[in-house]
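These are the structures, in structure tokens.
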Structure 1
Amino acid sequence: MQTDLRNRFLEGMSRAATFVAVATTDGEAGRFGVTISSLTSVSADGDHPSLLACVHHLSPAATAILKNRAFCANLLGQNQQALSDLFAGRAKPDAPSRFEAVEWFAGPGGQPILAGATANFECKLATALLWETHYIIVGQVTAAWLSDEPAALLYGQRAYRKAVHLTED
């Protein structure tokens, strides 16, 4: 029964298109990045805006984010599928060499900001919770960048997608 529930859950969630982001971090634990599809706004209010990201607990990036106490959520543009694949490990280079294959710069807090992303949010770690297989990470946004190209890369139905404007009939 659990296998059936898990399969139905996975199929159901695959039908929900979401934007693709790469969480990057740098500091005493090293420079790492990982593609994530679970990123959302928590609040624009408070001392700082905040966002929530989920990263698998076995990812070296998760361990590094927790130790570095900072990260950047890079919301990928619709033409950055290769960048998503690179940080998802599909291109198979080791973690440090991934940054040699992309254009990036360090933000004011020292976190890797990926060039060409539609938005970048440099964050300091506010809190993290291990829930079963993933860390739920909440970051306070300390700096943000927006590109001139607002179209984000989407992932849904197990494939990359792009948003299209629906016209009224």
Structure 2
Amino acid sequence: MKQHRSILYLVQAAMIAAVYVVLTAAAAGFDLASGAVQVRFSEALTILPFFTPAAVPGLAVGCFAANLVTGSSIFDIIFGTLATLIGAVGTRILRKHRFLCTLPPVVSNALIIPFVLTYAYHIPGGVPFQMLTVGAGEIICCVIFGSLLLAALLPIRSQIFGETG
């Protein structure tokens, strides 16, 4: 039974990472994955720690890989992954609060990514402006799309995630 849980955990984390990469690449195709205004469709997946602890490393690895394949700067690879990891951990901690659990990725990205955009990519507008634009994109993806994903997955959670929640 313990081996089954370990395999399930690894498979869930790997699948979440893979889907994160694919969705980020899709957003990059529309020039939405980076820049002052970011709407990474993959950020809706930051709701998944609500269901399974495997989503925490899955999201971090997915963000790391997505930033690599989309040609992000080393600072974005490091600090973007860190922001996603912090947000995923926060979502997991707040999983008993259906609305509040959508907020940690918004906060972590709005506080960290503007510095990357300003200092690594030299995007004009300054850190406070970037906080607003990144925060707005994260609200769209995490709060709105994430809440829709949460509502869609709730009725079928045990079929998808097993009893890991």
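The maximum of mean count of other Cβ atoms within 10 Å over residues 10-17 over structures 1, 2, that is, the highest value, falls on 2. Out of 1, 2, which structure matches 5.5 when distance in nm of label points 7 Å out along Cα→Cβ at positions 2 and 122 is calculated? Source structure for this number: 2.
With mean count of other Cβ atoms within 10 Å over residues 18-25 derived from the coordinates and found to be 25.6, which of 1, 2 does the value describe?
Numbers: 1: 25.6; 2: 19.5.
Corresponding structure: 1.
Source structure of the calculated read-out (helix-only ellipticity at 222 nm (-39500 (n - 2.57) for each DSSP H run of 4 or more, over all residues; to 500), -5500) within 1, 2: 1. Tell me which structure, out of 1, 2, gives 16.5 once Kirkwood radius over Cα pairs in Å is calculated. For Kirkwood radius over Cα pairs in Å, the value 16.5 is produced by structure 1.
Please compute distance in nm of label points 7 Å out along Cα→Cβ at positions 26 and 146 for structures 1, 2 and give me the label with the greatest value.
Working: 1: 2.5; 2: 1.9.
Largest value of distance in nm of label points 7 Å out along Cα→Cβ at positions 26 and 146: 1.
The numbers here are math on the coordinates, done by the rules we state, and not lab data. In this text, all values refer to a predicted model and were calculated from it rather than measured experimentally. Cβ atoms are built from the backbone, for glycine too; each structure is taken alone.
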